[in-house]
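Student: These notes open a run of structures that come right after.
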Structure I
């Protein structure tokens, strides 16, 4: 049942989804798996894999064809996210590139910005990142210190960003900056900053607990001149834009957790069915059966909710609260499932050559990035007590 669970879901039931799933699985098998070890040693993937994904139409899947995308709906992007994580492929930051940066440009970019960047992004020739987090502000994006001073026809940017996915390989990043610092018009703005700009420097990729093939690093800006035409959206609207678009990012994280949990369960069923102890398969013990039954139950329940969220996002109706619920609950579920599955592998589960070990190390950060799960609870609570909070604010004024 679990091995065909994606095909059993109505969301992925069409012939087009089946064909896409097979293509993705072939891509993973033929173009990715043999390189995972070398990518982990290097701390990053190759540019070739980006271009290969682009050639197959797997980047910017739901972007209009006029800009180089595949013109499909978001469910195809969701399928790609799940399939990659089902096999524990966490090195290529495809989702951040396609499901976060591309929508920012598509929704808020000028026609010139779209024409310049989107086709190159869809082809995989241009790799992108997004710079929000800073060393001292974490999830508090209104407290960022990176600033952009208005110099007439350009801005001069100084500051730094940290924990940037695709950071080291990025050719362009959407960077959150403070504009008009110290004035009544001070606010957060977004700038499109190319890595070739003078004063734009990259730190060495971090050595992390997991995601070892992902080139996560710091970005440094030392008097970087950024043309005014690189402003994304209106000046001062950056925080509002980020809050609006975070719903898609959080759903993407939830979908990755869903795929990862499915993969962990599948690999554990296979392992416990062949590994023996006390003259019988480990799967023959009731403890094994009960633990995997619990994992499978949680997986199916989350699939139902995330399928609904995916449909809502495709119709531009996914609320911030629902996205927060999805991200919080799915990543917590994923962590518990992988922990249970690793236990059933015994000592071998702690060995890096077993996929379950990589999954265990890789999934932990999902409860931190895209807004910590504690922040998710705050956002969910705000939705529950919206009227009360509004009354309290009115009283305080």
Structure II
């Protein structure tokens, strides 16, 4: 019997590795002969660095960069010397997590620090950079990131524009003379889980800027700036940003990653599955045990469990989902491709108990799974 344990984290309670260990304890208490492979996953957001650190055999690099308001902050990225691969989360330098709610002000925020992390990785010798673009506090269309890499955004007087969202409308030209000489030697893969266009009612400003501190007036200014820069990008790079799925991700970092980095935008879980060689490692498995904090309709549209199920369908491997909470009916689970499901809140006294003792509850659920399915 071969079982692969491939969860996402349970936010604020359990890492993917802790989940794997809990399942291992629970199953081996019933049947110690089960071959169990631990393969925690992530979707490109929080927790991805920990997952890839193991799979890529990388080391964490900590450097001082600029935060969204040009103040110094320490940011961490992953670098694997053997494969010359870096994994960078833009949230480390340009994320909402760095700011208090009252500090959020995306019209004056920059992605410059993300660019500094990319430069550091290139200077270390990276040939491939995986960039996760979730959790940003910015709406600068990636001009901050690009500025750190040597792009110059110029106004009508050929003066350099400060790379923040409110200044997008001032840009009249882009100078590529001083772009980092090794930028074109690096392959960029972008973990991007939204498909929003760059501007308009479904674009970066109207959909996401309010949660990043923008007022109604700010949103109109930012959307206008995105429209303006879009025309310049099309003229210079021969790409219509509005036709690029995910262009509006992370305040426009989606399109910035494509045109300034020549990056390929991919759903995060698909990218991570490929990097960790997931499909190869699950061959001949009898079961995959997966899980995440909440199994709901959002799960059906591209989160980690969805990625797991996608891989197993072609191989006729059964899937068990052990989650924090379950908000799908039996019929929905069956249609989704899940053969067995259990959830922490079914066993816990309340939410606090569930969060504090999630390891023990996952272990208990794994034991029950083993009794029902493996004996």
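What follows draws every value from the coordinates through simple rules; no lab data is involved. Quantities reported herein were computed from a predicted structural model and do not represent experimental measurements. Cβ atoms are built from the backbone, for glycine too; each structure is taken alone.
Student: Out of I, II, choose the structure whose coordinates give distance in nm of label points 7 Å out along Cα→Cβ at positions 20 and 76 equal to 0.6 when calculated.
Tutor: Answer for the origin of the read-out: I.
Student: Then there is this: Tell me which structure, out of I, II, gives 0.3 once distance in nm of label points 7 Å out along Cα→Cβ at positions 180 and 236 is calculated.
Tutor: Only one of I, II returns 0.3 for distance in nm of label points 7 Å out along Cα→Cβ at positions 180 and 236, namely I.
Student: Related question: From which structure (I, II) was Rg and Dmax of the Cα atoms in Å, for residues 172-219 alone calculated, if the value obtained is 15.9, 41?
Tutor: The read-out comes from structure II.
Student: If you rank structures I, II by distance in nm of label points 7 Å out along Cα→Cβ at positions 164 and 364, which sits at the top with the largest value?
Tutor: II
Student: Output the label of whichever structure in I, II has the greatest value of relative contact order in percent (Cα under 8 Å, 6 or more apart).
Tutor: II
Student: Figure out for me which of the structures I, II the number 2, 8, 13, 13, 13, 10, 8, 7, 6, 6, 5, 4, 3, 1, 0, 0 belongs to, where P(r) over Cα pairs in 5 Å bins from 0, in percent, for residues 148-299 alone was derived from the coordinates.
Tutor: Here the read-out was taken from I.
Student: Determine which structure produced the value -15500 for helix-only ellipticity at 222 nm (-39500 (n - 2.57) for each DSSP H run of 4 or more, over all residues; to 500), calculated from the coordinates; the candidates are I, II. Write down the numbers at each step before the final one.
Tutor: Details: I: -15500; II: -9500.
That value comes from structure I.
Student: For distance in nm of label points 7 Å out along Cα→Cβ at positions 196 and 316, which structure out of I, II has the highest calculated value?
Tutor: Evaluating distance in nm of label points 7 Å out along Cα→Cβ at positions 196 and 316 on every structure, the highest lands on II.
Student: Of structures I, II, which gives 71, 21, 11 when Cα extents along the principal axes in Å, for residues 228-291 alone is computed from the coordinates?
Tutor: Label of the originating structure: I.
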